[in-house]
1. For the read-out helix-only ellipticity at 222 nm (-39500 (n - 2.57) for each DSSP H run of 4 or more, over all residues; to 500), a value of -12500 was computed from one structure; give its label from I, II.
2. To test your reading of the models, identify which of I, II gives 29 for relative contact order in percent (Cα under 8 Å, 6 or more apart) when calculated.
Structure I
Amino acid sequence: MMNRLKEAIARSALGGIERSEDGVCLRRYCFPADFPGFAGHFPGHPVLPAVVQLLTAEHLVEAAQGRPLALGAVEGAKFLREIGPGQEVEVSVRARLAKGRPAHDCRLSVAEGLAASFLLLPAEEPA
């Protein structure tokens, strides 16, 4: 199921990745009504689940880096607005250090404003 969901996220990307001089990578996504992440969440009032929002940011990190991200933890997650079918979602990620290791500040925004923010921490390398 997870691979199917990741493939559907990739198909929902609009255009390529924009990169700013200050290290922010940005990409837009639009999840159609038949997007598998909406299934059962919630009948009659589809809302993009938090896990799909996390996976979408992870997708952008992986696409920007050109390699998979071994996710270790999510910190400081705040989900402020519902994201529904057909809404354009702007996802931005910025690499930074957290706890002495690489991390990614992530933000998802819709026309009405910030929808979610969180920090993705890669899994620690074995010693």
Structure II
Amino acid sequence: MGQERIEWQIENAYASPNKFKRFAGKHPAEFDSLFANLNKVKRLLECGHKIGGFRVAFFRSEGEGVYRVGQTGVHSAKESRLYVFPDEQNHLMYILNVGDKDSQSRDIDESKQIVRRIKEVSR
């Protein structure tokens, strides 16, 4: 008998709607690629894989529970990143931030602050 499928939910309450809207308007192909790649990660998790138990080039840890999803397959793309926090215990994928190489350091710092708030609230 196969492994039971585990449904993961997407939570975007901590993401800035305006920032995501601006990014999608400026870089629509990259934006679509980021979310397509997030769905690939979500499917791996739903099939029972654990964080760290699979390797895909566009998904990596930035520390403190923050993971980066990169864009792929976009010709002449602006290097883009979607920052997420996968809560394995509750099967929730928190959408935290979006940005490009230029804002990477700030985006990672902001994402880590959001994860600290999420963990504080869930205590």
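1. Values: I: -6500; II: -12500.
Considering all the candidates, the number was obtained from II.
2. Working: I: 25; II: 29.
Clearly, the read-out refers to II.
Read-outs throughout are calculated quantities, based only on the coordinates presented, and are distinct from any laboratory measurement. This one's a predicted model, so the numbers in the text were calculated from it and none came from an experiment.
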